[in-house]
Structure P
Amino acid sequence: MKIEAVLGDLTREHVDAIVNAANSSLLGGGGVDGAIHRAAGPGLLEECRQLRRTQLPGGLPVGSAVPTGGYRLPARWVVHTVGPNAHRGETDPALLAACFTGSLQVAADLGARTVAFPAVSAGAYGWAAPDVARVAVDAVLGFGARQDARCGQQVCGLSVTDVGETTVELVRFVLFDEAVLQAFEAALS
């Protein structure tokens, strides 16, 4: 799996799936979440409302991930994940790591080979960029190693449900400012 970090706009990424740092309501918000909803158009909001009416009446739990279509985005799919909010005392790195591994699992199940992530929980949710970068890179590397451990359709000690049937070939961290980019570059080195 190739992993890279770039400065850019997640909503303009030409990848199979982008990951949305969503809030549990899935109904849009500020930051990355609001930008994705604006760029995707009203179809995304309607699909998210449908998810809330049917599968997620209480909202999407922290650390979980769920897919929708990409609508007007260049990406075919959006994988929504709710990061832990440090301001609310949600400071467990395992919960943050679950956002990245769960999103990759969902993306692989969809058939996505290329996935772009924001710095989930950095910014408004109060996690320091170096901490997010370290957890994110470790989680993605671990997921990639588990994918590499598969032996075709026969999985060597792993369930296909742990890593998806499709191999994610590229993970791109698309970051909103130079300081966050530097934190991810340091974690990747």
Structure Q
Amino acid sequence: MKQLVIASNNPGKIKEIKEIVQDIELLSLKDIGFSDEIAEPYHTFEENALTKAMTIHTFSCKNVMADDSGICVNALGGEPGVNSAYFAGLPRDDGKNLQKILDELEGKTDRSAYYKALICLVWNGEVHYFEGICKGTIITEPRGTGGFGYDPIFVPEGYDKTFGELPPEIKNQLSHRGKAVSKMIAFLKAQ
């Protein structure tokens, strides 16, 4: 069975990817003995994903997938975008990040937003990219305990429940990461 390293320490992200990917042995950074933080200094999802993927590929000499993802809120000029994980500052705190978006949207009528995921796959030494976008709306207060990050305040288009309320199998079909991972799986099946 082929192996693929997920270049992430985020347990929510790893769990989500493992629920989608079948027929490939998925390894975490812990599994390969990598414990350093990988800097994400760039202003684009593509550059950050490539940096993570190449860092882990160089370290492990294995096939690697790395994603950079975030939520982009139209009324905030696309913020937090690539800064989604640390929107409220350091240390990373999902609750504070979520609250900061709610505070900044206070009184705004445009609550449209989208999640974006950009996967960089290093497969047999070649680099490939897969993108997924999920449009939706930011509600005024959190609902649901599922998912992670901004999921309790994000309602995807066509639904009335947040990602925090939807069952994982529905969320994974709709989500930005689910769409990007599905494109990556289709690519891997063709190999």
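No lab work stands behind these numbers, since they all come straight from the coordinates. These figures come from a predicted structure and were not determined experimentally. Cβ atoms are built from the backbone, for glycine too; each structure is taken alone.
Structures P, Q were shown, and mean count of other Cβ atoms within 10 Å over residues 16-23 at 15.5 was computed from Q.
Computing helix-only ellipticity at 222 nm (-39500 (n - 2.57) for each DSSP H run of 4 or more, over all residues; to 500) across structures P, Q gives -12500 for structure P. Among candidates P, Q, the computation of mean count of other Cβ atoms within 10 Å over residues 48-55 that gave 21.5 used structure Q.
The value 19.9 for mean count of other Cβ atoms within 10 Å over residues 32-39 was derived from one model only; which of P, Q is it? Matching structure: P.
Cα extents along the principal axes in Å was computed and gave 41, 37, 32; which structure, P, Q, did it come from? Answer by label: P. Name the one structure among P, Q that relative contact order in percent (Cα under 8 Å, 6 or more apart) of 18 was derived from. Of the options listed, only Q reproduces it.
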